[in-house]
Structures are given as C-alpha cells and as structure tokens.
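Novice: Structures incoming, each one as structure tokens.
Any read-out appearing in this document is the output of simple, stated calculations on the displayed coordinates, not a laboratory observation. Fair warning: this is a prediction, and the values are worked out from it, not measured in the lab. Cβ atoms are built from the backbone, for glycine too; each structure is taken alone.
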Structure I
Amino acid sequence: MLLATRRCAVLELSEALWSRVCANGELSERELGVLIDKGVLVPDAVAEREEMRDIFHTLNSRKTVFTLLVTLTLECTLACPYCFEDPFRGRFVMTEDTADLLVQRVVEQMSVGRDVVMDFYGGEALMALPMLKHIAGPLADEARKSGVSFAFNIITNGTLLTRRVVEELLPLGLAAVRITLDGPKDIHDRQRPFVSGKGSFDTILANLKDIYTLVPVDIGANYTRENYCRFPELLDSLIDEGIEPARLKAMVFSPVMPKSDGSVHGDFKSSCASTSEPWMLEAGLFLRAETLRRGFPVPKLASSGCMVEFENDLVIAYDGSVYKCPVLMGQEEFCVGSLSAGVQDYGRTYNLDVWKTDECLDCAYLPLCFGGCRFLRRLRTGAIDGVDCRKAIYDATLETIVLQDIELR
C-alpha cells in the first residue's frame, strides 16, 4: 500500500511491482504513467524539494479567493467552562462603523475580480444577527454587480440557529454552518450550559433537526480523555432523532484544548496540549472508525496548510484589528494591522519560514502538516520557535486511517 502524501492518492502495488520501482527497474508505460501522475515518481527529487519550499508563494500567486473570518461579537449564550476565548471574552460587539469599513475593504477586493468567502464567528455570531445581515446584504449585492461570487458560513453554538434564521440568510449567501454538540446529552449539558446554567443540548438538537436539510452542516464535538469513549452515543442519538448521517457535511471530533492563555479549567486537566499524546491518538482513531461505521461523513485525508501561510486569508476582530490565526486573536503581539491601516508584514511575527528546514523538507509527511500548529508550539515553549512536529502522529495513525477509509467509507 502506497500513500503519495502530496496528493493523498492511495495505490495498491504488488510486491513484484514495488521491487521494480525500488530497484529502478523497467516499468510498463501504464505503470510509469500512473506513478508519475500520482507523484510517486518525479523527474527530479531535488527540484521537487525546492518546489515544496516555495509552495505557498506559488499558491498565493494563483489564489483568487479572499477569505475572511469575521468576529462579530465576543458575547455568548453559553458559559462553557473550557471556553478557549475566556481570557479575552466580554461584552464586545462590532460597531456599525467597523462593519461599514469591512464592507468597503471587501468591495475593494471584489472590484479586482476576487471571489469572497466569509466565516462569521464569535462568541456567538448569531447574537449579532442584525450586524451579520448589515454586512452580508451589501456584499451579496456588490458581488452580483461585480460578476464575482460571495458566500458565507456561520460558526455557531446552534442555540439561535432556527429555521427562520436560516431561511432569512440563504438569499444573502449562507453556504454552510458549523455547530457543536459535545457528546451525549449529559456530557454536553455539563460542558456547554447556557449562561443560566441550564443545559443546551435539547435546544441545539431541535434546531439541527429543523435546518440540516436546508443548509450543509458540520458538527464538531470536543472530548476529553475521560469521556471520549461515550461519544459514539451522540452519533446513535442523532440517528434515533431521524437525522440522516449522509445529509450532514462532516462530523468532526476534537480534543478539548487549553484556553488561549494556556490555562485549563479545573475539570479539564486532561485537555490536549500536544496532538501526539497517546490517549489522543487512540481517541481520534476510535471515534473516526465509529463515525464511519454509522455512515457519517468525516474529512478526507488531504494536503493542507495553516491559514497563516495564505496572504488572502485574514481574521478580523470585532474592533477591526487583523490577525492571521483565530486562536491567537486577542493577543496584541499577534495583531498584524487593522481595517483602517491595512496589513503589515507578519512573516517574523508568525515565523512563516519555521518549517523550511532540512528535517521538514526531507519528511514525507510535510504536505500533511507544514510544521503543525503554531499555537501548540507556543503553548509548549512560549514562542513560535520551531515546528509542532506531527511525524510521531502520522507514524502511529496514518496506516489505520487509510485502512479505515478503504474498509468503512
């Protein structure tokens, strides 16, 4: 079994064929064509290595989509004890002046032929629904005039995501939503209660049932070392409620992470500070298999890079300040500009060349991680002074992931 990590193509080879490949043996025209097409064989390995070093420069020169994650408010309907944003949360809401300036900047991008994709974020984005419409409405109109496309997604806890809201937003460009359900009802209600203390599971589930056939829905779920074994119960409860797994866009399980300042709530000491922790590898493979077995879609293995690497991907805070990563929002040293002043050079701030080392460039896993997560590296060392190496993770899990896809997808 061969995995070409740059294109994530999986090939099954006979022992004889693999021996000929390794020995530089004679290959048929068809065999040679397939292996070249999938990137297993390349004309010049040194040239390919240099091509990978410059991959984001190449992609940025071709990218025509302007992508924004827009934080409308830091207020929320829930009081999750592990909330990542807790250190900088408060009653902060985007003003109309800031929203108008945002629209102006996006229209400038449309005028030069760029399509626009926007993710509305919070806090709870739908607590600022009038502001969301104030931004999306004019941009949808301008996109039609300029002959470009405009679409937006909403990252929401789901408590305010009613059918009426979805129907209002679809004509403005709503393309997808992402909601969170942290496991079965008792776990979710403990991890994601309303500000009043009341559980939120029933409200979110009722909304999900009303809207999942209207708009593509991603469901995220955050687990800990103590409770991940029970998360398949969530999948079963969704099926029992009549939700068709194949109608969802994706089902994604993730470990609870430390808060933005590195702290953890007293009940979440087992939060994930490193993606290579043994319990997390076991949990990830277990939940992926259980999800596939029940017919829910999971993200496919794919080459990917952090949004930090893409020039046209920005995070806009509620006050108009600009960041390159949502998990570093609220930390002044990672602010890279503002809607009024523009974006400054952020290469050193985010250490854009951190993965351009011999060790990474010689690693077959490079296309899958490009140095991993800068936040996790900073969490461990206090600075983005190296990579968040994923080699141990892929060594331990990649074969199982490929076999899961073959057997269960």
Structure II
Amino acid sequence: MSRPAWQHLVWIAAVVALAGVVGFLLGHAIGFVAIALALLLALQVRNLLRLEHWLRHRTVESPPDMTGLWGEVVSISSRIYRRKVFHKRRVLTLLREFRRMTSAMPDGAILLGPNREILWLNRVAGRWLDLRRKVDHGIRIDNLVRHPAFVEYLEKGGTSAPPRVHLPKQGDRWLEFHLVRASDSALQLMIVRDVTSEARLESMRKDFVANASHELRSPLTVVTGYLDALSDDPALDPAWQEPVREMRRQSDRMRSIVQDLLELSKLEAEGGQADCDPVDVGGMLALIRKEVLARPEHPASFDLSLETDAVLLGSEGGLHSIFSNLVSNAVKYTPVDGAIVVRWWTDAKGGHVSVRDTGIGIPAEHLPRLTERFYRVDAGRSRRMGGSGLGLAIVKHALQRHEGRLEIESEEGKGSTFTCHFPAARVRAKDG
C-alpha cells in the first residue's frame, strides 16, 4: 500500500474515532459516527466528481488542486495524459515526415490490407498505376492492376521472382513489383520500381546475343569444314598437324558456345510456361547415363536411382537440356576414379531430380553466382575442359519455364549436389 493511501485511511479512521468519542460524551455515539461517515462520503463524492469533470475537460482545464490520496490520483493521471500527448505529437511528427519522404521517393509505395485492399499509396504509385487515393481506397489492387504475372505473384504471397509489368499507355514503361510483409502483421507493403531502362538494355543485349550467334554460326561452319579437310589431308606438313588440331578444338569450342547462346536466346524469347507433354524422366535419365558411359573417359561409377515411375509434364527438349547439362558438368569435374549418383523421386511437394558427384566441389562464395552467364569458378580450368559458362544459365531458364527451381549444395574438395525441384502440378502417375 502506498504512503498516501495509508495516510488517507488513518485520517478517515481518526475522524470516525473522534466523532465516536464526542458522541459518547454527549450520549449519541452512533448518531455522531453516522454523521461523520456521511460527511466523509460526501467529501469523497465531491472529489470524485471534480476528478471526473477534469478527465472530461483535461484538454482545456488545469488539474484540480487536491491533497492526499486524491491528489496522488490526479498527479498520476496528469503524468499519463502528458506522456500520451507527447507520444501522440511524436507519432504525428513522424507520420508527417514519413509522408514527405514517401512523396519524395523515386519508387512507388502501396500499403495493402489483409485482403490486398489499398489502404494508402504515395503519389508516384498513383501516377504510374493510374490510381486515386480517395476513389480507390479499399479496393483490391489485383482488380485495378490486371496483369497475369502480377496476379500470380500476389497469389503466391510474393515468394516467387518479382514480376515486371509492361504498361504501354504509361509511356512504354516497365514496372517491377516487390511485396514486403512483416512476419507478425497482416499488412503488406508493395514497392513499385521503374525498370524501363534496365528492361530496354536487357532487350538490346538479348537481341545482340541472338543476332551475333546467328551471324557467327555460318562462318564457323565454313572454318570448321576447312579445318576438318586439312586435318584429314595426308599431304599436310607434319609441322602443321598440331596447330590444325588445336584450331579444330578451338573452333569446336566456339561452335559449342554459339549453340548454347542460341539455346539460351530461344529460352528467353519463348518466355511463359513450358508445354505439359508427359515426359518419361526415368527413361531420359537412363539414356543420358548410357551416353556418358559410352564416352572414352568417364567416372568409374555412375549410379542411377529411379524411385518412381511417374512422369513430368513439360517440354521433352527443355527437360533433356536441364538433365544433360547437369550430368555433363558432373562428368566434367569428377575424376576418373570418382562417382556420380543421379536420383529421381517424388513426394508431397512434387518431383525431384538430383545429380551428386564426388568431384572438385565449389567454394561457398561462388554458389550464388553459378547460374550467371559466362560465370566460372576457375576460368582457366573451365576453358581447358571446354566449358562455355552457359550450361547452368540454360538450366535455370529451362527450370523457370517448368515452374521449378535449382538447389545447389557443394563443399570444396568433396563434391557437389545439384537438385531440380518441380511442383506437384507437373508430376503425374504413369499411365498403365
């Protein structure tokens, strides 16, 4: 019990006791005690009414001057009110600063509710998406921005790659959407970026690569043909035999790079999702294994584990490109006394194909960039082995067309595991 409360009780008890003594001396003890209690009750009610009046009008009136326990209550209430006013002003100040900052942002920002309804947006987002703050407030954003990739991104809760939406009416603008959500909040923040310059540069780069690859294919075919003829000519000077063989190797490498570039350009140009033709994954992997074992040099052990006879719905050419590139990489970087294990299985999450090797492995710092074009962990070793640096980029794009993803696990000196994950919607039991 606090000191003011204790003192207040002592004071009430003293008043009642004094009234009782006076009443006893005058022969009316009970009457005097009742009168004292009534006066004390009236005093408490008066103080209570003063406190209630001040609480209702505390914004315009000063706290009442009260002593004892009532004064302590008034003091505590006054401190709580002042603290609330301080925090309210601080929040309002921060809110004004936030609104000024978001208005000055080069990106758009949209606050979405639990049902994707618009709660707030800044001017940039309103201008880019043709949204109006008052009119569109409370309307679901997917009812206003009708784009398949954008709606699909929202349906997946922002877990997939941020989509780029082309808006021809907005000055041929490209916008990228990124959904941010706090783990303990039902609200979502949509960040909108203008990536028009990046999209145009990307388109120019893709066109250049595709055109250059097509233009290089014909002269490379001619050069390779003449080199083949020279190498088969018995009258060729022995001093030129090794240079011609080296030129053939380099021309073959260039032809492989051009072929990979053309395949990558084709995947990028097609876009969208792959076909849904049933593909016998087990048979395809068995054929790839047979081709590897037919090579003059291959790892000592190549095991194929087929744990299901299910088929994948996709493009046969695309899936073959994925698996053959992964197996070729494993063969390329695994010594002749090493081992490769290819596994195909399904579960509740979908279908999975893993390629595990006991090769040289990959340092952890290189793993995030492995699927970039022409990226090599060891450029010198890749060139000696004939790598183009495009295999994993092709795998990544082909997997995206099949709604899949690539998982890479590796430890330097101990080998690597590349796992392709396909969604359950693309897995189907084998007929018959």
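Novice: Suppose you compute helix-only ellipticity at 222 nm (-39500 (n - 2.57) for each DSSP H run of 4 or more, over all residues; to 500) for every structure in I, II: which one lands on -17500? Please report the intermediate quantities before stating the final value.
Specialist: Numbers: I: -11000; II: -17500.
Here the read-out was taken from II.
Novice: I would also like to ask the following. Figure out for me which of the structures I, II the number 11, 32, 23, 11, 9, 8, 5, 1 belongs to, where P(r) over Cα pairs in 10 Å bins from 0, in percent, for residues 113-232 alone was derived from the coordinates.
Specialist: Considering all the candidates, the number was obtained from II.
Novice: Tell me which of I, II gives 21.2 when you compute mean projected area of the Cα convex hull in nm².
Specialist: Working: I: 21.2; II: 39.5.
This value belongs to structure I.
Novice: Using the calculated result 7.5 for distance in nm of label points 7 Å out along Cα→Cβ at positions 9 and 305, pick out the matching structure from I, II.
Specialist: Considering all the candidates, the number was obtained from II.
Novice: One of I, II was used to calculate relative contact order in percent (Cα under 8 Å, 6 or more apart), giving 16; which? Could the numbers behind the result be given before it?
Specialist: Numbers: I: 16; II: 9.
So the calculation was done on I.
Novice: When you work out FRET efficiency 1/(1 + (r/R0)^6) of positions 57 and 185 (r between Cβ atoms, R0 = 35 Å, to 0.05) for each of the structures I, II, which one comes out largest? Before the final figure, lay out the partial values.
Specialist: Numbers: I: 0.10; II: 0.40.
Biggest value here belongs to II.
Novice: For Rg/Rh (Cα atoms, Kirkwood Rh), for residues 25-128 alone, find whichever of I, II sits highest and give me its label. Could the numbers behind the result be given before it?
Specialist: Working: I: 1.25; II: 1.41.
Of structures I, II, the maximum of Rg/Rh (Cα atoms, Kirkwood Rh), for residues 25-128 alone occurs in II.
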